[in-house]
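In what follows, structures are represented as structure tokens.
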Structure 1
Amino acid sequence: MKILVLGAGRMGHGAVFDLVNNSPGVTGVTVADFDLKKAEAVAEAVDPARVTPHHIDAANQSDAARLMRGHDSVISCVNYWYNASLSQAAIDTGTNFCDLGGNNYIVDEQLAMDAAAKAAGINIIPDCGLAPGMVSILAMHGAAKFDRVDEIHIRVGGLPQTPEPPLNYQLVFSVEGLINEYIEVARVIRDGEITEVESMTELESLEFDGFPPLEAFQTSGGTSTLPDTFLGKIKELDYKTIRYAGHCDKFKTMIDLGLCSSDEIVADFNKVVPRKVFGELLQRHLPADGPDYVLVRLEFKGTSNTEDQRSKTLRYDIVDKLDPATGMSAMMRTTAFPASIIAQMMARGDVLMRGATPQEKAIDPEKFVAELERRNISIKMTELE
């Protein structure tokens with residue numbers, strides 16, 4: 001199979017690496033970016049004999065469609081606002097498409113293409129990274145171990161192995177995506193109903209063995225389509241982002257001061273957008289690409305699949321870290337590798353349905369988890385008292 005990767009940043013690099021090194025069914029990989037030199041650098045770093053670099057303007061739908069032809073699947077690792085038009089290009093060319101998502105409104109646009117995708121005989125699957133992404137399929141995997149699930153609580157975070165003040169955080173993906181997570185509302189299920197809560201709220205403490213104090217707080221996008229999928233089937237579902245303790249209060253202060261606002265202001269007779277300035281400052285002053293961890297925790301509460309129908313709590317934990325042998329960061333492994341797995345499943349027709357669908361409905365969780373394990377992304381499953 002031949003796979004096209006759009007975007008040659010960190011996650012595009014990770015997807016190309018997985019397609020070449022962990023995917024025996026892949027016969028060819030194209031990596032495309034607006035900056036051809038970045039695409040060429042990824043091809044050279046992974047395998048120039050098997051990876052073809054290409055220039056693309058993701059904003060140009062016809063340009064994207066031309067490049068998609070001849071590929072079995074496309075993985076979009078570009079900014080989320082291109083994904084609706086790229087999905088249409090995929091439908092026009094009969095090419096399976098998945099992306100890393102990051103915005104609920106764009107995802108809604110994509111899912112509205114379901115009939116057209118079915119008619120084209122392809123899959124359009126948004127939000128296929130880490131969270132949203134991998135955790136959605138893990139939610140289905142864990143839920144299947146219960147007769148009745150009452151609660152699912154998801155906690156995820158990317159952390160530097162050596163935290164540096166003031167935020168004890170490093171940039172491991174798009175700064176635009178980070179700001180979106182922190183300022184847009186979070187969709188959850190409370191008392192059996194879908195509702196919205198403000199991001200950077202409902203702070204809690206949590207522990208992982210061997211780690212200093214951690215916190216988790218509401219952020220946008222992590223639940224993706226799960227509230228719709230589980231509506232009427234579950235009482236509680238939420239998602240929170242994990243950080244080192246103290247991060248939330250510091251960052252929320254900057255949000256409260258207006259630094260994440262997209263409204264223009266006038267400063268020294270010049271119009272500026274605070275969010276753009278703040279994003280640039282984060283990129284300049286926060287560390288990036290240092291050794292990292294990714295922490296994942298899902299907790300399920302419900303009634304067990306046993307004769308006594310007893311109540312139980314099941315915990316899934318993942319602790320992943322930079323692989324020094326390959327240079328793949330934990331965030332690249334847990335974000336780009338899942339998207340690569342899904343792209344290949346779509347290309348093989350190894351999916352539960354065609355159309356524009358949430359991944360938790362289209363992807364077989366057992367097969368997906370087996371592929372994670374094959375890549376040494378291991379889930380520790382614990383039944384709690």
Structure 2
Amino acid sequence: MKKASGVFSIALILLLAACSVRTGLDNAQKESFSMFHGKNIGVVANHTSVNREGIHIVDLLYANKDFNLKAILAPEHGYRGDVERGEYIAAQIDAQTGVPVYSIYGETRKPTSEMLAGLDALIFDIQDVGARFYTYISTMGNIMEAAAENGVPVWILDRPNPVGRMAEGPLMRDAHVSFVGLFPILLRHGMTIGELALMFRDQGWINAADQLELHIVRIRGWNPDKPYSKTGLPWIAPSPNIMNLNQALCYPGTCLFEGTNFSEGRGTLHPFEWIGAPWLDAEKLITELAKSAIPGIGMEAVEFTPRDIPGTAMDPKFEGELCRGIALKVTDPLHFPSLEFAVHLFTSLQTLHPEEFRISRPDFLAQLWGNRLLEEMTLAGKPAETILESCREERQQFLRLRENYLLY
């Protein structure tokens with residue numbers, strides 16, 4: 001029995017090793033960060049920038065005496081990831097290393113020449129969640145542009161896209177470009193940050209793109225045809241309101257309701273997966289949505305009361321009011337079309353609650369969606385299928401372009 005148990009244990013260890021995924025950071029560390037030896041380096045990082053053992057990239061780099069860590073650049077939500085969306089980040093000194101921390105989500109969202117002065121390499125290592133309006137990819141584009149203009153090579157330490165390869169939604173139109181949508185990609189793009197970086201450079205979507213020296217440290221062992229839960233990587237909330245993988249899978253769709261008077265769940269412990277409003281007939285909405293037979297999603301009625309949550313959500317919609325809503329549970333991560341679901345939710349709300357449901361921030365909704373059609377067609381009473389059809393050609397166009405950049 002002991003012998004059999006030992007064989008089983010060895011087999012289990014081998015199986016876990018075969019299933020484990022190594023991020024770009026893990027692979028750079030495996031090479032002792034040899035690509036940076038003798039250099040002055042800067043890093044764009046946040047709390048997700050950790051290796052398989054949970055050690056932060058800054059601590060790993062600072063401990064290596066073969067190069068000098070000179071600068072840390074902090075994106076939205078801060079270097080420690082504890083700042084609410086939209087709040088400016090202040091410059092500071094990292095308490096553990098004494099390295100200067102420069103804000104690129106404050107007075108400037110693009111590194112200045114002063115921030116990059118004396119650097120021989122700039123590293124980007126942040127977990128993305130696969131939606132165009134998640135601002136870390138805008139930050140990545142900005143640091144690539146600044147590095148190109150200042151002659152600093154960029155190294156992207158790649159990480160898996162937790163919502164996989166599924167691609168949905170329209171392209172970003174020039175008229176609605178903002179920090180929540182800088183590039184003409186699909187809303188749900190289905191790419192890793194490394195793949196996106198190659199596309200941004202090669203398509204000339206950043207200034208001085210032809211002058212950028214770009215390196216991608218690839219992921220090892222990642223199969224995008226398997227759910228993120230199979231990677232063996234721990235889930236670290238990439239921002240305060242995406243606390244778990246279920247919320248990340250819902251986010252590309254339910255975040256669109258930030259442009260409406262329908263709660264996306266901020267001010268609760270279930271943002272983006274609990275949605276609703278005081279005036280909602282939740283049971284009727286579930287029945288209406290079930291007619292669409294959207295795969296991979298479970299729904300049940302729920303009640304919640306949004307509250308201020310310091311560091312996570314302040315002044316949420318319907319603060320202190322009882323909301324009737326639906327709790328979303330993704331049952332098939334590979335096949336749940338979060339944007340298709342969201343469009344059906346828009347049209348169902350317009351049908352069931354035409355007097356109460358409003359697109360309260362139309363300009364912001366256009367920045368999230370990429371154009372005005374979601375607003376215009378919803379208010380005109382168009383069915384969800386018509387709205388989805390309006391972006392199918394753009395999707396096909398993007399998929400053809402995307403094929404040139406997929407690394408996995």
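None of the figures in this text is laboratory data; all of them are computed from the coordinates on show. Predicted model only: the values in this text are computed from it and were never measured.
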### Message
Can you rank 1, 2 by relative contact order in percent (Cα under 8 Å, 6 or more apart) and just name the one with the largest value?
### Response
1
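Comparing Rg/Rh (Cα atoms, Kirkwood Rh) across 1, 2, which structure shows the greatest value?
Details: 1: 0.96; 2: 0.99.
Largest calculated value belongs to 2.
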